[in-house]
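Please find the structures below.
Nothing in this text is a laboratory measurement; each read-out follows from the coordinates by a stated rule. All of these numbers come straight from a predicted model, not from anything done at the bench. Cβ atoms are built from the backbone, for glycine too; each structure is taken alone.
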Structure I
Amino acid sequence: MKLIKKAQAGSFESSDILILASPVEEGEGRDIQIESGVFMQYGETIEKLIHQVLDQFEVNDVQLQIHDKGAIEPVILARMETVMQRALEMQKGTMY
C-alpha cells in the first residue's frame, strides 16, 4: 500500500516510542532511522518489529523516524500499527 499522508504515533515519554511516518516516491524503499538509548541491546528486535508491521500493511515505500525511549515490544507494535493506520487513512477520528 502507498502512504497517503504524514502521520505520527507515540511520545517522548519514558518507556514509549515516537514514530513519524512520511510517504516517499514509489520505488524508494524503506528509509528507517532509529534513535534509541538501548539500540545496542535491542536494535535488532526493534527493526524486526518495525518490518513485521510494514509487511502486515504491505508498505514498501516509507520514511520512518523513530525515537525510542525504552518501549517494550507490545508498545512498539501498537505504535507502528497506529502510525500506519493514520498514514494510510484507515483510522478515523484521530488528530494526526
Structure II
Amino acid sequence: MYARVARWEGADGEALRRTAEEMNSRAASGPPPGVPASGFLMLIDPDSGRSLAVALFETEEALREGDEALNAMNPETGEDVGKRTSVETYEVAVDVRV
C-alpha cells in the first residue's frame, strides 16, 4: 500500500471545518474521477490553519495515476482553504485500525 500526503497551510479555521464537512458528505460516492484511491484521511488544525490530506493507494501504479489527477485539481472552496505547500509519497509499512 502507498500513501500520498499533501500539506496545506494558511487556511481560515472555519473554512477547514466547512471543507471537511463537505468532503464527508461526498465520501459515500467515492474518490474523484481519475483517483483510484482505496482510502483517504484529512487531518486539520483549525487554530494554525494547517491540514494534511492523506490518500491511500493499493499499488504504486495507482499512486502515480492518483498523484497526476490530484496535482491537476484545485480546491473547490477557494483561497480560504490555504495553499498546498508540499506533496510527498510513502510506502505504508504499518496500517493498524481498531
**Study point:** distance in nm of label points 7 Å out along Cα→Cβ at positions 20 and 44 from the coordinates reads 0.6; which among I, II
**Key:** II
Review point. Given a computed value of 17, 54, 26, 2 for P(r) over Cα pairs in 10 Å bins from 0, in percent, which structure among I, II does it belong to?
Key: I
Review point. Thinking of I, II, which structure, once helix-only ellipticity at 222 nm (-39500 (n - 2.57) for each DSSP H run of 4 or more, over all residues; to 500) is computed, gives back -8500?
Key: II
Exercise for review: Output the label of whichever structure in I, II has the greatest value of relative contact order in percent (Cα under 8 Å, 6 or more apart).
Suggested key: II
